[in-house]
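J.: Each structure below appears as structure tokens.
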Structure P
Amino acid sequence: MPHTTDANRFEPRTYAKVDRRLLPFLFGCYVLAYLDRVDVGFAKLQMLKDLGWSEEAFGVGAGVFFIGYFLFEVPSNLLLRRFGARRWIARIMVTWGLVCLSMIWVEGAWGFYVRRFLLGFAEAGFFPGIIYYLTLWYPSRLRAGRTALFVAAIPAAGLLGNPLSGLIMDSLSGVAGWRGWQWLFLCDGLPSVVAGVVVWFYLDNGVAEAAWLSAEEKSLIEANLAAEDAGKERARLGDALQCGQVYVLSAVYFTLMVGLYGISFWLPTIVKGFGVTGYRDTGLITAIPYAVAVAGMIVLSRYSDRTGERRRPYIWNVTAGACGLALSAVFAAHPVPAILCLSVGTLGVIGSMPLFWPMPSAILRGTAAAAGIGLVNSVGNLGGYLGPNIPVWLGRASVGPAVAMGAISGILLAGAVLAALFIPGSGVVGASTPEDPTPRRRG
């Protein structure tokens, strides 16, 4: 291990090396995952008319994804721990890419429901699997910033993917006899299959397999992880399932996912309701809230890592996001203030994710961490069924999707209150001290 002045720079250099190897690649994979999941919201603008479906049929199909996701989430994360990230993440990506490709030939509503269910089943385990995978490389004190760079794929997918999706549907509709939404599913599914093959050759299962790290670098990372795990008592599967703290976090995450997917699936429809013509222009405008979220979440995560605070910035950011969504309903007839409010709402939801995910991984290790992270994500993502359907259910009372953002904001506020009441201290449920014992300046 290096000594003197070099020792002070050795750890930052080591983790910077890990960052360069892992984070851009995982970021790209998650962009593909998120586009495969939510581009149906863009395809909807054309699919409903082409296939003769109702808004209710779309809401059911958008939401049923999360039923399949819920059923296989925890088993998938346990299988990832058993078979290793390289094999399991590759399997997940190839499978969901193939299911996405099958959407090209969907006709009836029931075929749509089955494919969406299978897409959720196939993708289950990817996001919590990567969250767990990061715990194999980074101690908790470094994790929020890295999680933010991974989760930034969500707003980046909206920022880059929405204009691209609009361009595909505008320019390719009718080419080779296919509609724009069919080309969209082709452009989503095929890259995921290819990326899954790349995962097999590129990703390492853990530090021990990383030939690109020196022996000293491996020793440093393993020592940091071992020191952190020594303070965690919960390591077995049963520990995660019996831990009340895990269920508190699941409930909080549920409210966050209601907001995320309420925005993701209906934002194109809301923007179209402003009178925007053309799918490309719709994509460009819907990219604005995601651009705000990209910048804001990185600032928030850096603050969180610097201060060790998770809970307090989470509560304030979610509350601001809930207010932004509620105000977007008030200004629904005025596009500019409505988009500004939706930008605050998007930051409140997406920007809170890297503040949230260090919490469960700070109290669990080993098999308990894999199961607990999977459980929190699976239960929480049931909010992904509720979020897209709230506008549908309210629509039966002649309430537009923009107004439905007010209802979603109420659920987000409930989650902020739940976090304030049941997540004490720095954000480690059940702990009274910061998750990282190393002294640091408080902000």
Structure Q
Amino acid sequence: MIIKNYNALKKTKERGIALKILEKGITSVLPENVIRNNVKLEGSVLKIKDQEFKLEDYDHIFVIGGGKASYQMATSINKILKNKISKGFVNSIIDKKIGRIIINKAGHPSPDEKGMRGVHKMLSIRPSINDLIICLISGGGSAMLPMPVEEISLEEMKTVNDLLLKAGADIYEVNTVRKHLSEIKGGGLAKKLHPATIISLIISDVIGDDLSVIASGPTSADKSTFKDAMVILENYKLVDKIPKKVLYYLNNGMEGKAEETVKENDPVLEKVHNFILANNLTALEAMEEEARKLKLEAVIEDPGVKGEARHAGKEIAEKILGTKRNSALIFGGETTVTVKGKGLGGRNQELILSIIEKIKDEKITIASIGTDGIDFYKAAGAIADGNSYKKSQKLKLNIQKHLDNNDSYNFFKKMKDQIITGYTGTNVCDIIVGVKK
């Protein structure tokens, strides 16, 4: 199983059911399953969903990309195309060589020098008009494909990135700023690879599947502006904290002295084909089907959970408390955590920590995980039920104190209720299930 500590966590039938539902959600969006279901090679014709590409029309096929799932996507694409691939460079979570594709381990959630070197290798391909580029994009790609504009350094970009994450900015906000500090985001990669044909295969980690936000949209048009990026920094009171060179560059952009991101109808996008192969809803629908197989009345209650994790958790608990018995409510999305304490933890664990008192003594089990397998350090997320409050009291764990210190990781480590998967090889945001018996 993907959930490595399933047997240790399934202390009740309801817990086992919740974990099986999560397991099905992850399995449905594993790259090997996603690629197999959507990409076929028939003779010399590459079929992607309902479109066909005649490989004989191209002199070379190159594979590039970035993201947490991109190395497994590369593995699957290599099985299909094999020696038809001339060469490739992909930034992901490991160092590995797959056929003629070199996988380069890049930093996440903070970009690093190794990631930038990987991007330089991708750009060294310099394709011609008769070449085909297959770009593998998945969640985490924004951090893993760093290429700051010449005017600022990688360290300065990292500083801005870290400030936004700690302030609780959501993925739309973080990526709006990232796009306006990057050479290749916001359509910039498509611009640099023009006039080659580009096929982007995408596993979306963005609710709503906005192409310009997934990995900061390296091969898509971008509606956001320098002004939008500045407003976000102002809203989080970060203008006085970001490096001066970054502020200077953004101001130049607003004055038209720096080039904007690629916009709709730009000629550089004419030969770009973006395909979303899987997303959060793919996982939620698989979970719903699994819950019904387990004889529960199941419904996808909310596919767009967002906001502060602790507030979202309480709202989710209220909905599950209000449903009838033998039901499963399924949720997807991505919350945020505004870090004020000095503890350790991620949004999924903080969400579950926030609901423990609310569901005490109820026949309810709630579990939440990041589909990439990493909520914080080794934990993908956490699980709790109506007995969790009593257990926390016996262990002398103060729930509110751990919440105030943003220390959900240590709380659930002591409770032995962390869900452990390791890297799953995919990333479609978070999935949450509540079971009421």
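J.: P, Q: which one has distance in nm of label points 7 Å out along Cα→Cβ at positions 160 and 352, as calculated, at 3.6?
T.: Of the options listed, only Q reproduces it.
J.: For which of the structures P, Q does the calculation of helix-only ellipticity at 222 nm (-39500 (n - 2.57) for each DSSP H run of 4 or more, over all residues; to 500) return -25500?
T.: It must be structure P, since only it matches.
J.: Kindly point out which one of P, Q the value 55, 48, 36 was derived from, the read-out being Cα extents along the principal axes in Å, for residues 88-295 alone.
T.: Values: P: 59, 36, 35; Q: 55, 48, 36.
Label of the source structure: Q.
J.: Which of the displayed structures (P, Q) returns the greatest value of relative contact order in percent (Cα under 8 Å, 6 or more apart) on calculation?
T.: P
J.: P, Q: which one has mean count of other Cβ atoms within 10 Å over residues 152-159, as calculated, at 17.5?
T.: It was calculated from structure Q.
J.: From P, Q, which structure was FRET efficiency 1/(1 + (r/R0)^6) of positions 256 and 384 (r between Cβ atoms, R0 = 25 Å, to 0.05) = 1.00 calculated on?
T.: Label of the originating structure: P.
We did not get these values from a lab; they are worked out from the coordinates using the rules stated. Please read these numbers as outputs of a predicted model, since none were measured by experiment. Cβ atoms are built from the backbone, for glycine too; each structure is taken alone.
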